[in-house]
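There are structures below to look over.
None of the figures in this text is laboratory data; all of them are computed from the coordinates on show. The model shown is predicted, which means the values in this text are computed figures rather than measured ones. Cβ atoms are built from the backbone, for glycine too; each structure is taken alone.
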Structure P
Amino acid sequence: MGPTSIRRGYADTPFGQLHYAEQGRGRPLLLLHQTPRSWDEFRELIPLLAEGRRVIAMDMIGFGASAKVPGPHTIELFAAGALALLDALGIDRTDLLGHHTGGAVAVEVAAGAPHRVDRLILSSTPWADSHYRASHADGPGVDDAAPSPDGAHVRMLWDLRRPYYPQPATDLLGRFLHDALTPGLDPAEGHRACARYYMEDKIGLITAPVLLLGAAADPFALPQLEPMRRNLTGTERVSSVVIEGGTIPLMEQKAPEVAAAVAEFLSATTAGTPRQRR
């Protein structure tokens, strides 16, 4: 397998078959998507990062073409699925990137299995503390559209996201809608899983160097960057990059800028060497 093409596959795990896409050879980097997306969120980013490393983007449990399991879902379940995929692929240690919900999952993986994660990139990750849980108690406010016979839910899903996408957003919203309408998927359930998560109990257990990525035009996630930084007390190195003009679909919208920030962080941090907080 060369660095010039993305290949897709399925891994057998205790949860069923998990779908993933990968490109490149070398040190692994696992990518975890936001709700209710799939590996497709990283379609532009994967080739930019695959030179000299093995980049793997999975469909988390319940999403995309991966196995579906009954709800309610939890961040801990998604994290167990990510570790199960790594086990199935024979990967003991990896660098890890998560975006939005995927960032919360990455926190859980890095906190619960620190021996498996060398370096951690948290992109637009919600600070899921008691205030976050209380503010989301009545639902996520986005991607929450009950299926209706007249198809009104399809327009509702589109309209709920449209204000937070760069305009015109037809192509990006089309890809979002494709994933949101995956059979067997409740597009709001991943948001509910975040609202069930007690991140404040886990984040201090992270020991890997961390890069916090922010999107300057993401009104939901950008304010979370500073509390995330303050609570990453177990690692000796935390750096941050805010990408100007970035919105909720940061991975597709600003793939070159994301790739540059990630590549710089990964090249500047080496697992097992002394780290400095900055």
Structure Q
Amino acid sequence: MSGKRLDELAGAGPIGAEAAGPGSSANVHLVGGGALTGADAPLYAPFVAEAAARGRAMGRTRPRIAVISVHPDGPGRAAVLVDVISAAGEFDPHVTAVHGGEEIGLAALADVDGIAVGGGIVEEVRAGLEPLFDELRRQVADGVPYLGVSAGAMIAAEGSLDGGSRIDGIIVSPEDPDEPGSELGIGAGIGLVDIAVEVHVAQRGMLSRIVAAVESGLIDGALGIDERTVLILGEDGLRVEGSGSVWRVLPAEHGVVVATVGA
């Protein structure tokens, strides 16, 4: 799919869970983190249903889903993601798990009906997948749904937020005690959505970070997703599911406009 601004999508109708067939753009599913138990399976069910429909169109009885993890825990975190997606529906996992500093090869995306990217340190997740950004865009445009969890959601944006907590030296969000004084930076993301994505918003006090980033002009706009909440974006609109909110922050004449996108 081409990147969509949230302000453009906000007036559109709801997205269905049915998959697009080969040659038509798929949905992008962004989970705000904190949803890694069997009880969270309903957040993943639309993605699995979409991948399953894509798999049937390709002649498979169960969808083949790429599960990609760039995380300090390596295969352990990938296994957690496989388990929670499995609770939402049957699939054949095609797992690639690396530690930070390692790049993901093209084989990770070979012949799949869905792509799931887990969380971790956002700069490491982005660096590990950067060689595949063109292929990720191509596959989503061809009908393969994308699921990003936490950092995997953040890198779906055209401009991907780093982990910094200051702008021009001013604290704009709770600081990581291991990295005090770190400046918020922006890196190139996949480009499935052309507005920045923030996660763990209410739980970690990150709304102030995207408000400050938009007001300063560092980014043109942002959406923030609470934990245990999924935002599903597609050509026909958006849908919010889960227990939290999706926050929309856009520039205005005298600062910013902040609103929530309802479930």
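Here are the numbers:
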{"read-out": "Entry that produces 23.0 once mean count of other Cβ atoms within 10 Å over residues 66-73 is calculated, selected from P, Q", "value": "Q"}
{"read-out": "Origin of the derived value -9500 (helix-only ellipticity at 222 nm (-39500 (n - 2.57) for each DSSP H run of 4 or more, over all residues; to 500); candidates P, Q)", "value": "P"}
{"read-out": "Rg/Rh (Cα atoms, Kirkwood Rh), for residues 50-209 alone from the coordinates reads 0.98; which among P, Q", "value": "P"}
{"read-out": "Entry that produces 0.96 once Rg/Rh (Cα atoms, Kirkwood Rh), for residues 170-217 alone is calculated, selected from P, Q", "value": "Q"}
{"read-out": "Which entry (P, Q) yields the derived value 24 for relative contact order in percent (Cα under 8 Å, 6 or more apart)", "value": "Q"}
